[in-house]
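See the structures that follow.
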Structure 1
Amino acid sequence: MLTLAITTMLFVALAKVGHRVINTERARITSQVAALAAVYGGEPVVREIAQINHATLCDFHEPASSRPYFAVCVEVEGTQRLAHAVDTWSNAVPTLEP
């Protein structure tokens, strides 16, 4: 009987750890995808991606002079992750022509 109780507690603990790891990765991947989507779609697209992935948008910043990148924070069941993306296509590329 003691063995069954210990085994059950072990399985419950492993399930909780596994659930936490899955939520952490879901938050990380969702924040990265949302940051990349922010480059072309802005905040509405970021909110849509968070909603599709059953996440909550906890913070969003467009590029400013102090930080030249999009920043997106996403929360999945209590786990928050932050991702950044830069729009390199909008940077002027020097050419030889005037």
Structure 2
Amino acid sequence: MSLWSLINFGNAAFMVVVLMVLSLKKPIHRIGVILAAALLLKFRPGIDLDNLIFIFSVFGVLLLSRILPFRPQVNALIAVIAGLVVFNIGLIFL
């Protein structure tokens, strides 16, 4: 699998997971969705760096969407863009 196809698939999966997580209300459901998505998106056995980047960037989106001082929709948009940038930069440097 080439790096470009991994990044494109990763972006689509990242956006789906982030939108699901932002729509859920209970923290245990959010954590469950993130960990289930990371488990389903594994390409190699064991925990690798790309899975950790995925998990931490989704958690970063959640945290950033809560601490920004704007409206919730604007916070979510800014957080998703920042999370997507961090996720892509992390995948490029693997």
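The numbers here are math on the coordinates, done by the rules we state, and not lab data. It should be emphasised that the depicted structure is a prediction, and the values quoted were computed from it without experimental measurement. Cβ atoms are built from the backbone, for glycine too; each structure is taken alone.
Taking distance in nm of label points 7 Å out along Cα→Cβ at positions 28 and 76 as the criterion, the top-ranked structure out of 1, 2 is 2, with the highest value.
Quick check on the output: 13.0, 41 is Rg and Dmax of the Cα atoms in Å, derived from one of 1, 2. Which one produced it? Display every interim value, and only then the final one.
On the way: 1: 20.0, 84; 2: 13.0, 41.
Clearly, the read-out refers to 2.
Identify the structure, out of 1, 2, from whose coordinates relative contact order in percent (Cα under 8 Å, 6 or more apart) was calculated to give 31. Working through the options, I get structure 2.
Which structure, out of 1, 2, was helix-only ellipticity at 222 nm (-39500 (n - 2.57) for each DSSP H run of 4 or more, over all residues; to 500) calculated from, if the result is -19500? That value comes from structure 1. The maximum of distance in nm of label points 7 Å out along Cα→Cβ at positions 36 and 60 over structures 1, 2, that is, the highest value, falls on 2.
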